[in-house]
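Novice: Below you'll find a set of structures to go through.
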Structure P
Amino acid sequence: MNRNEALRLLGLSADATSEEVKAAYRETAQILHPDRFASNKKLQERATEQFKNLQE
């Protein structure tokens with residue numbers, strides 16, 4: 001994954017600062033974390049895949 005793909009995943013523009021990237025990563029990680037969906041196996045599986053992409 002290149003920088004532009006990562007920024008797109010985080011919903012940021014190409015001129016985002018490193019602080020904006022860090023903040024967007026933290027926010028997105030909290031939203032997509034699989035533990036939030038422990039009660040719903042199907043949602044947890046989807047969140048796990050998206051979380052792996054985020055970590056890439």
Structure Q
Amino acid sequence: MAGTNLVNRTKLISSLANELVEPFNELSRKTRVPKTRLLDEAVEDLLKKYEKRMAE
């Protein structure tokens with residue numbers, strides 16, 4: 001696993017607030033959507049949100 005080459009992704013190391021960990025894990029489990037895809041969606045939403053604000 002340490003030698004895994006990522007082609008369409010970039011490794012990102014971060015941390016998450018303790019109170020968000022379990023709800024995030026549960027969302028992934030219940031929806032059967034991998035956490036990386038949920039994070040992609042969250043970042044896309046943030047970029048759209050701030051893109052609108054920065055354009056004003």
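Any read-out appearing in this document is the output of simple, stated calculations on the displayed coordinates, not a laboratory observation. Given the structure is predicted, the values throughout are model-derived calculations rather than measurements. Cβ atoms are built from the backbone, for glycine too; each structure is taken alone.
Novice: With Cα extents along the principal axes in Å derived from the coordinates and found to be 44, 29, 21, which of P, Q does the value describe?
Specialist: For Cα extents along the principal axes in Å, the value 44, 29, 21 is produced by structure Q.
Novice: Given a value of 1.6 for distance in nm of label points 7 Å out along Cα→Cβ at positions 11 and 35, point me to the structure among P, Q it was derived from.
Specialist: Considering all the candidates, the number was obtained from Q.
Novice: With distance in nm of label points 7 Å out along Cα→Cβ at positions 19 and 43 coming out at 3.4, pick the structure among P, Q it was computed from.
Specialist: P
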